[in-house]
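A.B. asks: Just below sit the structures, each encoded as structure tokens.
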Structure P
Amino acid sequence: MAGTVVWLRDDLRLSDNPALSEAARSGDDVVVCYLLDEESPGIRPLGGASRWWLHHSLASLGRDLAELGVHLTLRRGAAASVIPALLEETRADTLLWNRRYGLAERNVDAGIKVWCGEHGIRANSFQANLLFEPWAVTSGSGEPYRVFTPFWRACMDRQSPRAPLEAPSSLRGGPPPVSDELEYWALLPTTPDWAQGLRNTWTPGEGSAHQRLDDFLDSRVEGYRTNRDLPATEGTSRLSPHLRFGEISPFQIWHAARERRDAAVSEDIRVFGSELGWREFCWQLLYFNPELATKNYRPEFDAFAWESSTGAELHAWQKGRTGYPLVDAGMRQMEETGWMHNRVRMVTGSFLIKNLLVDWRVGERWFWDRLVDADTASNAANWQWVAGSGADASPYFRVFNPVTQSRKFDPEGKYLLRYVPELADAENIHEPWKGRSEGYPAPVVDLKESRERALAAFQALRGT
């Protein structure tokens, strides 16, 4: 009897999973495998918060598959050795997966496809995690886009994204291979256990992803274009970690949002859709610039005069003790929940890069470890956007003032007090150094002086 192995990666769901649907249609005995690969060349190991999410997402997926009569097989190691061994062990004649877009991942997949061809095994891949393949949307000259607006306009001029697939109603599960125990992977923190805030905030898994989408579209999408900028308001979808691990697909989000599009929320839906578009843009950037997390997209920034990436100022930023309430609230929100409001991400990133003159790559690595939605493409592209070194970047001379930002987007200080409670008795919650503020640190830098220093460094770069 023929057998099929479905190799899951960043697609931990049953519905709208083309590889899994193809396996169900085949009628073969199906083995569903997740491989934790931290050994293949160029594969970036997950950060701590993402490892926590992965554990619980796999546990949820395992339960969902068990209801279909299929065991989730867990393996760990380099794909080039583990996947062929699994195929030989199961005597499968077909291997199916959904595509990945990082260069290291593509190299791994290409190597596996070559091995399969040499051993008479059919290997097939599918589009599952991006609305548009990165190579399919190019400019009139055939080049990848460098600016978001024409990129997204070109996407919208193409055929509408396909409809999502239903989850298989049944799978034919053969004898399950030997599997690692999830607990054996030690993805969860123990000493110390710093994940209580994550447990209080999130429920990983496909079911939770769809519940979050439904809740957003039912009760929060109206006013999204304004409320998404207010960190004290539950104004965003918070779907990013579910998308990161593929518990829900962009096709499902796109079509669910379109179905709710009426006159009252049409502009909100359009803006919400453009956020999916920004994710697509980031992945195109990574596809054509594989070193996006470590190399300036704009090479002129290679000569930028960064300050030391160690010391008291950096430590204060990491721990939310800079003396600037919005920066500190954001960093503490991330430390507690594994997530940070998007506008606050821009402010905290700008403060590190421009007020402290710390290389954007230091911040990118810190966020990679602390965020449950640490996405290979978006994390790098967004940090480069703030730095001014990326595509369609915020100009370097645009420095987000954390005081102006908090006054505008959190005027009553509700967000600030949620994460910086020692400001409860401050006379001036947005500028606590201007009055009494017991137990809160003084600013680590002066905003005006540090801004002028950053602009001088940028001017020196332009003169090189």
Structure Q
Amino acid sequence: MAYKHQITVSESETSVLAPVEAAAGLPVYFGTAPIHLTEDPSAYVNKPVLAYSYEEAVKALGFHSDWDNFTLCEAIKAQFQLFNVAPAVFVNVLDPTIHNESVTDSTITISSGKYMIRVDGVLLPSLVVKLTAAGQALVKNTDYTVVFDATGHPVISRVDGGTIPENQASLVVSYDKLTPSKVTDAQIIGGVESGTGKVTGLELINKIFPLYRLVPGQIVVPKHSKKPAVAAVMKAKSVGINSLFKAMAIADIDSSPTGAAVYTAAPAWKNSNNFSDPHLVACYLKPKMGEEIYNLSVQYAALNSKVIADSGDTPYVSPSNKSLQANAMVNEAGEEISLGMDQAAFLNGEGIVTAINFTGGWMLWGNNTSTYPANSDVKDRWIPVRQMFNWIGNTLVLTHHQKVDTPTNRRLIDTVVDSTNIWLNGLTAQGAILGGRVEFRAADNPDTALLDGKVMYRLFLAAPVPAENIEFKLEFDVAYLQNLFAA
């Protein structure tokens, strides 16, 4: 070592780690989008789209009022316009190369100087325009221009100097159009294609974190989540994201005539279709706002995201008794159903979330995950407690991943214990937990485990449960009769 006669400064690693917090309520929506309205209909097929605004989502995926066929539009509207909360991730499974049909030599007539194709889902790259069925194809931007109108229908206009005569009464068009009805539950569920390794459908939940460094908090599949096969995969995916993270699956109970059209049938439907899991929220009935009808799972996810954001991005507050965007609740047939407090409580007691119209308007109503009443464990039963356990676990993974493969010595142990306890103390001061601590115990770390490179910490915490039943007991106090004789 060189001889030194000076002041020397060096740096050592910080012994307390700042927490890397997981996005607590990030919703990931799976469904179909009107991609024919976008610049490149093939650009976002089975590719997660992260959006922070309505404009950003619509530019990538398009927007259409036909929510039955284009289910992601409902989620875009709820997320960014009804509840104004961001970000969200959208996964479109509608593939123009698979879910399409061809229309050949269809005649369209002129109206107010324009030729309109009154069909949804037209894929403009496939459009062929002719003067007659036997004629030659006209040239876009030379003979005609084409744009979508506000309803999503293509409007063709003649170009001055082009081939189309001024008095041309009709044109003949051929095109391919999207057929969202061809999307199957199996394609929503997705998987990994053999040979190509292409990932599709719900399997893409594992791509969110590698792409965006955001941890999914909620998995939502508008319209399709009432299918038991889809809900089963949603449940499975919610507890093994990247083999590390946990989320909540938000699903709808079928309220059609073949499902649970009346509220008393909902618990039996839930149980017979295996809608029971600590990580699954079961929603019943559909919010109606004006002429628009939403799936409750969609408004639940957007509302829950807003409640979490308003709580310091910490999911300890229940979304129950918070305002929905609705002026009625309906079943699948569109029949209005207004549940009384006792009827809604009956559903809540069966692990079902619904809505009531009380003093503040239409409110989400219910704190139990779908595992209740079969499982009454406090960490599994209550939605906000389950969310806190998910979020704390996800945050621990992100924060301490940097310590994997470091030497197992006292410095490592103290750093993890001290950092985590400081973080838990902060959550306690915030009111997000009632208390918490982490311990490194000899009993949890036998020599055989330590020699095998396995280190275990035990974390104790108590998250606040929702004050679901507040009682006032009234009593007549005769002593106040003396006030009759006061001067």
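The numbers here are math on the coordinates, done by the rules we state, and not lab data. Just so it is clear, the model here is predicted, and its values are computed rather than measured. Cβ atoms are built from the backbone, for glycine too; each structure is taken alone.
A.B. asks: Of structures P, Q, which gives 43.6 when mean projected area of the Cα convex hull in nm² is computed from the coordinates? Before the final figure, lay out each step's value.
C.D. replies: Working: P: 23.5; Q: 43.6.
Attributed to the structure labelled Q.
A.B. asks: The value 1.00 for Cα Rg over 2.2 N^0.38 Å, for residues 305-376 alone was derived from one model only; which of P, Q is it? Each step should come with its number before you reach the end.
C.D. replies: Numbers: P: 1.00; Q: 1.19.
Label of the originating structure: P.
A.B. asks: Further, regarding this structure: Using the calculated result 41, 34, 16 for Cα extents along the principal axes in Å, for residues 257-328 alone, pick out the matching structure from P, Q.
C.D. replies: Details: P: 52, 36, 16; Q: 41, 34, 16.
Attributed to the structure labelled Q.
A.B. asks: Hey, another quick one. Thinking of P, Q, which structure, once relative contact order in percent (Cα under 8 Å, 6 or more apart) is computed, gives back 14?
C.D. replies: On the way: P: 17; Q: 14.
Computing relative contact order in percent (Cα under 8 Å, 6 or more apart) on every structure in P, Q gives 14 only for Q.
A.B. asks: A further question follows. Say we calculate distance in nm of label points 7 Å out along Cα→Cβ at positions 25 and 401 for every structure; which of P, Q gives the highest result? It would help to have the intermediate numbers written out before the result.
C.D. replies: Numbers: P: 5.8; Q: 2.4.
With respect to distance in nm of label points 7 Å out along Cα→Cβ at positions 25 and 401, the highest-scoring structure among P, Q is P.
A.B. asks: Here's something else I'd like to know. With FRET efficiency 1/(1 + (r/R0)^6) of positions 393 and 425 (r between Cβ atoms, R0 = 25 Å, to 0.05) coming out at 0.05, pick the structure among P, Q it was computed from.
C.D. replies: Numbers: P: 0.05; Q: 0.85.
Computed on structure P.
A.B. asks: Thinking of P, Q, which structure, once helix-only ellipticity at 222 nm (-39500 (n - 2.57) for each DSSP H run of 4 or more, over all residues; to 500) is computed, gives back -6500?
C.D. replies: Traced to structure Q.
A.B. asks: Comparing mean count of other Cβ atoms within 10 Å over residues 217-224 across P, Q, which is largest?
C.D. replies: Working: P: 16.9; Q: 26.4.
Answer by largest value of mean count of other Cβ atoms within 10 Å over residues 217-224: Q.
A.B. asks: When Kirkwood radius over Cα pairs in Å, for residues 273-432 alone is compared over structures P, Q, which one is greatest?
C.D. replies: Numbers: P: 16.1; Q: 17.6.
Max of Kirkwood radius over Cα pairs in Å, for residues 273-432 alone: Q.
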